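Following are the structures in question.
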Structure 1
Amino acid sequence: MRYFLLIFLVAVLAVVGIAGRQGTHTRNTPIQIFADMKRQLKLRPQSPNGFFANGVSSQLAVPGTIPQAAAVVIGGREYFPHEDAPVFTGKLTGTTNFVENNPLQVTAQLMERGKERFTIYCTPCHGQQGDGTGITKKIGAMAVVANLHDKRIVEMTDGELFNTITYGKNLMGAYGPNVPAEDRWAIIAYLRAVQLSRLGTMDDVPQELRGALKK
């Protein structure tokens, strides 16, 4: 046993002496038993490449190539799923600033869709009126649920609401993977109407419709 411990200690010292300790800074080439794809052959954009006739790495798609992700039509316009556009990010293109207003045209059809999606995805927690009294709170499954009429939420930009729906926040999970972008904007459009139903004033009602309101 004594010799085994001695041999083991010598082996450990030899390995540390040759390979060094984790986190040690050195200019020597590290010893890698498994490279784990850290060093691999690849083509850098626009770098010279004698394989192709024009001598560059980046090539145009071969005629007839099928795109990996087809364009989708949202609000009458075509977008690609990973395009840096407010309709997918909730932010101004090329910035981290949230868009102020819904990028989709708010129509009766969009509102109806938003009401349907809101009922499916939002009411279990936030309630039909958005006041945080959904079934999950009533049965004690969630003790804290946001009241969507709170001033903090009312004053959020539409882009920030879209970001919250997409990625989730606190106890709220992310709905981006399950709810298409157009439906998320439809939900926001309907939510704004729900908020106005409680927080709106006479000034928010068009002049020609004020006479139809009950006093």
Structure 2
Amino acid sequence: MLITLKFWKWITPKNVSFVILMLQFCVIFGQQKVIVIDSGHGGNDTGAIGVNDIQEKDVTLGIAKEILWLNKTLLNDRFDVYLTRYNDTLISLSDRSRLAKSLNADVYVSLHCNASYTSSKGMDIYVHRTNSNEENLKESIGMGLSILEESTLKLGFKKRGVQFANFQVLRENTTYRPSILIEMGFITNTDEANYFLKPKNIRAMALAILMGLYNYLNI
């Protein structure tokens, strides 16, 4: 089932129960895809610190937990979702990749927030240009575009596109599975930082990412 813009317009506080029930009935049962959601930073590594002292590590963990919760409640555990961290602890980059390997994950999604000294804003998706598995590179780009489309269309974030980067978590995962790193907005931008201060917006971002994954993995 493709989640369309028309569908999203129905999601209001008054009919959310109906929406959840409808999605549960529409799930196409099959082999569960294993998804690793990597919450960037943690512990003494705050990541970027933005407007109003918002910290990247808190935003990424909050959204990861919401993805886990929405997969369970909204999609009736359609996916087998694991987080690289469930609390405010620092996990090494190598251990994040080792977790995905040990779980034989189907996809790897790393969550981050951007920062800039300028007035930059919007969402980026990063993938790793690998020569060892071109198919996973194509799949990574496709997955990234699906999430980017869902997030920018539904949430109003500027679409900055899919870009290449040599981030360790991408380098260590893309050979084995489609992998992306999402920069979910600039917390140094007042509007986007204030957006992430509201719990309902944390859930909205999580839902957009989850629906992007849902649409892509069910094609």
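Each reported figure results from applying straightforward, stated rules to the coordinates on display, with no laboratory input. Just so you know, these numbers come straight off a predicted model, no measurement behind them. Cβ atoms are built from the backbone, for glycine too; each structure is taken alone.
In terms of mean count of other Cβ atoms within 10 Å over residues 91-98, the structure with the greatest value among 1, 2 is 2.
1, 2: which one has Cα extents along the principal axes in Å, as calculated, at 42, 41, 30? Checking each candidate, the match is 2. Taking mean count of other Cβ atoms within 10 Å over residues 155-162 as the criterion, the top-ranked structure out of 1, 2 is 1, with the highest value.
Highest-scoring entry among 1, 2, by Kirkwood radius over Cα pairs in Å, for residues 43-122 alone, is 1. Calculated for structures 1, 2, FRET efficiency 1/(1 + (r/R0)^6) of positions 59 and 107 (r between Cβ atoms, R0 = 25 Å, to 0.05) is largest in 2. With mean count of other Cβ atoms within 10 Å over residues 115-122 computed over the structures 1, 2, the top value is the one for 1, the highest of the group. On distance in nm of label points 7 Å out along Cα→Cβ at positions 51 and 187, which of the structures labelled 1, 2 is highest? Top value of distance in nm of label points 7 Å out along Cα→Cβ at positions 51 and 187, among 1, 2, belongs to structure 1. Each of 1, 2 could give helix-only ellipticity at 222 nm (-39500 (n - 2.57) for each DSSP H run of 4 or more, over all residues; to 500), but the derived value -10500 comes from 1. Each of the structures 1, 2 was assessed by relative contact order in percent (Cα under 8 Å, 6 or more apart); the largest value belongs to 2.
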